[in-house]
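Read through the structures below before going on.
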Structure 1
Amino acid sequence: MLYAILSLAPGDPLSQFAANPAVPPEVRENIRRSLGLDQPWPIRYVKWVTALVQGDWGFSFGSRIPVWELIKLRIPSTLAVVGVAYLLSLLIALPIGILSAVKQYSIFDHFATTFAFIGFSVPTFFTGLLLIIILSVKLQWLPFIYDSTLQVKDLSSFGTQMKQSIMPIAVLALFQAATFVRYTRASMLENLHQDYVRTARSKGLREFGVIGRHVVRNSLIPVVTLIALTAPTVFSGALITEQIFRVPGIGALLITSIQNNDIPVIMAITVTFSFLVVVFNIIADVTYGVLDPRIRYD
């Protein structure tokens with residue numbers, strides 16, 4: 001379905017040649033024929049699926065290089081920004097969500113809830129532009145354009161890499177952490193007043209053991225589901241944030257490919273994302289059995 005929509009959408013993948021009078025018409029036709037664009041889309045789709053099964057991702061219409069090579073060039077930037085932001089959000093959100101539920105209605109709980117609502121409600125493009133205005137334009141502490149040509153060779157270049165990654169990581173981590181805090185707190189509050197918690201306390205178990213061994217394990221089951229659903233975005237990139245800070249990641253590549261009607265690149269990213277969704281859902285199902293001994297897969 002997606003391949004058909006992209007093929008029938010207006011736009012020509014070779015429009016840059018059509019706008020260039022220096023390229024003869026016969027050359028344009030030869031390029032179109034070599035890429036298979038002279039054939040109907042059902043035939044091109046069958047050829048694409050056949051090549052994909054054989055491990056051939058095809059060639060990009062825009063850059064004329066293998067799609068897999070093009071994606072490999074973007075993966076390091078995506079993992080350096082989106083991946084770090086995702087891990088940071090988990091490290092921040094889970095302890096805050098657990099402690100916020102245990103200390104319900106305390107000052108810390110009010111602070112954490114306010115943080116979660118603000119982080120979840122404010123869109124990433126607004127947060128990104130706000131950080132650029134404050135930290136880059138006004139204070140001039142951090143660069144607002146991500147330098148993709150930077151190579152980390154020493155401590156100085158590593159420091160530069162860290163400085164240019166702070167703002168996009170902060171924007172993504174704030175949004176993700178706010179989401180995880182809300183889910184973790186709600187799940188913890190749902191389990192804190194269950195009968196098995198009162199039974200564990202009546203047996204004389206210490207509060208730390210009751211929370212850690214019983215409540216947290218059961219509360220993490222819906223949180224694991226959320227993590228499994230959002231984890232593939234680490235590899236697919238952050239569309240808006242990468243555009244704001246000019247991070248040359250998978251998200252920026254997807255936007256550029258859509259604008260240029262580069263079907264092989266779009267399909268490769270979509271298939272990869274779909275595959276990762278399935279993989280992480282399987283990981284989540286296995287994790288359920290670890291967290292809850294009652295869950296068994298025969």
Structure 2
Amino acid sequence: MKLSAIYLVTILTTFLSLTLNSSAQDVDDEIITVDSSIVVMNASITDAAGKAVGGLTQRLFKVFEDGVEQEIKSFAAEETPFAAVILLDTSGSMEQRVSLARSAAIQFLGGLRSDDFVAIYNFDSKVSMVQDFSNSRDIREQVFDLKSDGMTVLNDAVYKAAEILSKREEKRRAIIVLSDGADTQSERSAEKAMQAALTTGAMIYTVDMSATSDNSPGRYRNQGVLKSFSEKTGGRFVETPGGNAMRDAFRRIVVELGQQYTLTFSPSNLKKDGKWRALELRVARPNLTIRTRKGYKAAKSK
């Protein structure tokens with residue numbers, strides 16, 4: 001009887017392990033897909049001094065998908081409204097810096113225009129909405145009750161932000177991440193979270209909230225994660241901010257989001273194969289830095 005009981009426990013343990021692993025794999029395999037009949041590319045273009053470059057005309061731009069030039073259907077250089085999601089890391093590792101992250105969010109809202117919309121979410125062991133999309137510069141009192149606790153689901157938070165932005169009408173979309181970059185409990189990988197943002201057309205702006213006194217290998221590894229999110233989606237990485245540096249960083253982000261170039265095209269590749277399509281934007285003018293999304297995931301026939 002003892003052997004039978006042990007055997008039964010072993011079978012149940014193995015079954016549960018396989019089921020949980022399978023479930024986690026299924027979650028990680030999920031990816032947001034959008035209507036890819038029209039692809040939107042938002043681009044931030046700066047000169048050698050890092051200053052935004054305006055006045056560029058459509059004839060200077062060329063778009064390539066998987067190396068094949070595409071016909072640009074529409075082009076806009078005016079200040080267009082944007083939708084953004086601010087993600088506040090309130091996990092246990094942020095114990096001394098939650099108030100700084102909160103101040104950064106308030107600073108960002110202070111630069112909004114009347115037709116820009118922003119939502120605020122916090123994340124620790126789970127992702128929770130603090131404030132739904134609004135064009136208000138005020139922040140809900142609930143944000144002042146946020147305290148650091150629990151594990152960190154950074155990747156899940158980025159995925160969630162991309163998911164809700166995919167339902168917005170605005171063509172310009174952004175995710176603002178205020179975190180130390182550590183992820184300890186996400187169901188999704190950093191790669192899947194980033195692909196979700198790319199597919200949605202959202203640029204990720206990451207603000208490193210780690211302590212300046214931290215010189216551990218872990219800090220530099222986490223910074224690498226934050227930089228990867230920004231670089232591959234066309235956003236910007238901001239090193240640990242404080243005081244005037246933080247205010248200036250958020251002022252630049254708000255201005256940049258409003259002064260981007262927006263282009264659309266209909267892909268010449270009509271296959272609905274669910275495969276990744278690499279994007280490249282070229283501008284016929286030297287010494288420019290072009291930041292835009294690196295690709296998107298095509299729709300897949302059911």
Structure 3
Amino acid sequence: MQASATRRQIRFKLPFPTRYLFISPQLILFVGLTILPFILSLPLLFTDMSDLNDPQVHQVGLANFVAIFTDPDLGTQFLDALSRTVVFTTLNYLNIYIFGLCMALVLYEVGFKGWFFTILYLPMMMSGVALGYVAKMLFAQGTGTVNLILANLGFGNSPINLNAPEGTAIILALMVGWRYAGFNVAIFLAGLLAIPKETIEASIVDGTSYWQRLTRIYFPQMVPSFIIASTLLIIGSFGVFDELVALGGLTVNQGARFLSILFYSQAFYSRHLALGMTMAIETFLPLVLIGALLLALQRRAQR
């Protein structure tokens with residue numbers, strides 16, 4: 001209680017302008033590169049603008065907003081891309097616990113090793129395009145390293161097909177989970193380190209099993225970490241793009257045509273810029289509601 005009161009006193013002693021001076025660099029970049037472009041692009045949603053250099057732009061009202069529900073071909077493409085994205089998001093959600101939570105528990109119980117944590121973070125230095133090409137080299141049907149190994153082990157009749165929808169979703173989720181393992185470990189490890197040691201020691205003295213400590217002590221007090229990880233997962237899963245380009249999402253690989261690829265194709269390949277932007281907005285709004293709900297849950301969990 002005394003430490004908490006001291007922190008509040010320090011916070012209120014900080015002059016009002018100084019608080020915003022510290023956050024101004026990030027705030028200026030966020031407003032200039034995210035908020036302003038978003039606001040300026042809103043009028044374009046009600047036009048038939050084909051590209052950025054379109055000399056003849058006409059107002060079409062809500063036509064772009066209803067096109068996804070009235071155009072059968074566009075609706076089919078959207079639903080297919082949405083289903084692929086949702087499947088990938090689900091698999092990716094499992095990965096944050098397989099790659100992130102399990103490793104965080106190992107580091108917490110065994111002891112924090114700085115060098116090991118550095119190794120976990122190394123894959124984040126790889127770009128999304130590079131990750132996609134690594135996946136192609138590993139899982140290409142005829143020349144992929146993994147498929148060649150499987151063939152030598154006697155599984156050559158059923159190679160992994162990276163161009164199939166299920167192959168793309170599973171392999172991409174595994175590769176993305178491996179890439180962001182260190183980031184997820186940091187989130188979960190922060191939640192574990194915030195648990196009072198006295199609570200854990202008392203449970204050990206009482207003879208609880210490790211599973212009981214996980215379900216009754218660790219996990220209930222890690223709910224904020226779970227919510228943060230879930231929020232970032234949704235943002236990352238629906239925004240994945242570079243990896244899909246490397247996997248051929250813009251060309252031959254229909255299994256890699258997620259929502260981000262569909263929006264880009266409509267806006268720049270099919271020269272329906274306003275329509276592509278509108279589809280992105282229609283997908284963005286439900287995600288905002290989900291994010292607001294997760295934020296409310298996080299605040300309630302921290303009370």
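Read-outs: derived from the displayed coordinates by stated rules, not from any lab. A quick note: this is a predicted structure, and the numbers were derived from the prediction, not measured. Cβ atoms are built from the backbone, for glycine too; each structure is taken alone.
Here are the numbers:
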{"read-out": "Test item: distance in nm of label points 7 Å out along Cα→Cβ at positions 206 and 262 calculated as 4.9, pick one of 1, 2, 3", "value": "3"}
{"read-out": "Label whose coordinates, when semi-axes √(5λ) of the Cα gyration tensor in Å is calculated, return 45, 26, 15 (choices 1, 2, 3)", "value": "1"}
